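Following are the structures in question.
Only the coordinates and a few stated rules stand behind these numbers; no lab work does. Note that the structure is predicted; figures quoted are calculated from it, not measured. Cβ atoms are built from the backbone, for glycine too; each structure is taken alone.
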Structure I
Amino acid sequence: MTASPDNPVLLPDGSTPDPYPRYADLRETGEVHVVQEPTGLCRWTFVGHEHGRRMLADPRLTKDPRAAWDELAAAGYVTGDPHTDQHMFHLLNTDPPDHTRLRAMVQGSFSTGRAAALRPRVVRTVRELLDGLDPHRPVDLIAEYALPLAVRVIGEILGVPTENFDEYHAWASAGLAVPGAATTMSRAEAYTRMCGFFTDLISRRRAELRTAAEVPAEPDVLTGLLLAQEADGALTEDEMTALLIFLLNTGQEPTVSMVANGMLALLRHPEQLDLLARDPGLLPTAVDEFLRYDGPVALSTLRVAREDIEVDGTVVPKGGIVSVIMNSADRDERRFADPDRLDVTRSPNPHLAFGHGIHRCVGVPLARLVGEIAFGELLARHPRPALACAPGELRWRSTRVMRSLAALPVLLAPGDT
């Protein structure tokens, strides 16, 4: 079937408990579909693994949102105010050479070696959080475990104080919501608050740095960006603010969902839970399987066609907004054997949860490290957790990009209550 803007399809809403049967239907009927959001925005959406992977790295697509600015403004994703919309121009929304320049400034802070050096501190944080959980009452593994863990870790790397992590989460949640969705604040207000927060923090840190006796041997990201700006002026103030907002948001939201979605998958597959609890050596493959099976990033961020692109008889027109449903591609039966089955031993596992190409997630080593420690330490202490509510009572947040639970109530030691 040929995709057409005259006959758009609807995707499951972010709050849909199980979108995977619908994704399977879409894969059956074509590689690319025109999807219309409730906002009116139309996307040329890829659902299979092979073509999805290609699109994530296709140089015929630009990441610059200005290539579809009118459509984004009409849908409410941008306001048209340059100051309010400055958050849009970050690492993920740029092409080379700007993307190359920005990524080089932060790549070292998220390297495999830097992640490994953080292991003792991540373990200490996880154990402190577990110490605070009462195994004899239902605990929300998101609010009491995954969220504070994610914010503390990314806060340390960025050099951002983490006392008000609930506030950061509220900002990120509103920023990721579909325009018009019921949230505690609007997208514009959320980004205005984040910009104000980072503008003040940058100003204070710059003053501290100018009076410091020496520069840290391994500076946090904010300090490193200030040093780079001071050295050669290769970073504007707006770029620094947008980059920090992007890193704070992407450092917490996907990590929270990775832990929550992965734990829910284990609770629904007790034989896999038992296997992982008995064999911690499976943690690396298990984390990759959680990311594949029910990944935190359901839909890729947008790209825009620089020219007409033909795919299996369908032409994505120049100016068309392109996305990939990662969670559909990662259940593609043509790429994964028995894709709807959770298998913590699955290897190889070429999932697309981290993206692909030059825009592949900069924090992959850190994400894997945090995931392995979060699951490993929890199951070492509480190897038989159980869901503390009926499955039908779980609620998924209404976001278009993220696949995330609102809460995950769990009994850590159900046999002791």
Structure II
Amino acid sequence: MNVFKFTLLLCLINLGQTFAQSIYQGPQPEALFTTASDKAFLADFRTKFKADFDTTSQYAKLRTSGLDAWEMSLFDARKTQSAYYKSYPKASELSEGFKQYVEACIRWNYWHLLLAYPILRGNAQTAQSSLMSLPSVMVEDLAALKVNDESALSAEPYQDFLFFYVTYFNSKARNFAKYTSTDIQNSLTDKATFARQHLTGKPYQYTLARLLVENCDKTPPSSVRAVFAILSATPNAVGYVSVVKARCGEVMAKKDEPVVAADAQKKTIDPKAFSFANQNGEPVTLDEYKGKVVYLDVWASWCGPCRAEFPYSKQLQERLSKKQKEQVVFLYLSIDDTEEVWKKALATLQLQGEQGLSKGGWKSKTVKYFGIQSIPRYILINKNGQVADADAKRPSMTDAILQDIIKLLGE
């Protein structure tokens, strides 16, 4: 097998991850492999597991998967890959460098795709003010792993892991609140600071470059220049400096645009209109969801029957097709008395959909507006913003409510 064909196979093992590799400036993986068995195994592994390492399809899949199902699929994939690797007939003939590479690909592809789940889904849900927190049981094993592993840096899944590791855990340090237009200037520098605190050497250097390339068009030029200066001061940074300059040079040459004061950005709401507060405390009206079907779930943290329905709500969402999901809003509207109690419940429940608060319990605006006498209460609103069913079926009546929603989609 000639070098070109071997290198092609190497790239195809991680099809869709060439963006990460285009930033990486270290030794290429093929330089580590010396035996014919290395190349034969790579060809076999690529044929069998190409889809598992195709980030384009994996990222599309995670956007329509429930979290538990997604983690289970990653766990099963890793288990199958490991079993194949360990039982390979000529395993004893594989070079040590190659075995380290394969093990890194298997290990870090799992963690990369798990941490990508809340980031990519949260970024796609622009109306939400916070990201999802992964249950602690899902990430506890990460603490036992060597996260700063220079020997794994040639493996593209590890490169992707570093980016999502810093992004996710920096978000956790902010209680998963998204950056707003008034604090976006801190986004890149916060992540760079987190990287400095948890990474060293070449993984740290790669991560700074990756953060710059991925974020320089989303943050103020002054922040980009500040992090670029940090990267430039790291040892032997010429290659990374060149890559970042090519991608972010024009941004760094610009001046920061003035930040609009938060008060000036606040929306004014007709006092006669029904409204509620989102997770940033900003007013929202149902008119903002016109053009989509809204399945409104009125609940409270102290309501046991409300919480019992949430797993069914998740199942209901999973039964919608990708196209249908784009036209349906699952709106969870709490009538808790305080924002603190509400947000504490949200952190625990991890509800997938739009979130709102209408404080006041049975005296809340929502209760009065819809004439609610008990919760949970479900309301279907059509694409024109009109109440189609003021006492809609519960999520646990999955087949029936699914048909009601689909019917409204077809109107």
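For the read-out volume of the Cα convex hull per residue in Å³, a value of 164 was computed from one structure; give its label from I, II.
On the way: I: 137; II: 164.
Matching structure: II.
If distance in nm of label points 7 Å out along Cα→Cβ at positions 78 and 366 computes to 2.7, which of I, II did it come from? Kindly include the intermediate steps, with their values, before the conclusion.
Numbers: I: 2.7; II: 3.6.
Of the structures listed, the value fits I.
Could you figure out which one of I, II the value 188 for volume of the Cα convex hull per residue in Å³, for residues 214-325 alone was computed from?
Values: I: 188; II: 250.
Answer by label: I.
For the read-out relative contact order in percent (Cα under 8 Å, 6 or more apart), a value of 13 was computed from one structure; give its label from I, II. Show your work: numbers first, answer last.
Numbers: I: 27; II: 13.
The structure behind it is II.
For which of I, II does mean count of other Cβ atoms within 10 Å over residues 110-117, calculated from the coordinates, equal 23.0?
Values: I: 14.4; II: 23.0.
This figure was derived from II.
For the read-out helix-only ellipticity at 222 nm (-39500 (n - 2.57) for each DSSP H run of 4 or more, over all residues; to 500), a value of -14500 was computed from one structure; give its label from I, II. Show your work: numbers first, answer last.
Numbers: I: -14500; II: -16500.
Traced to structure I.
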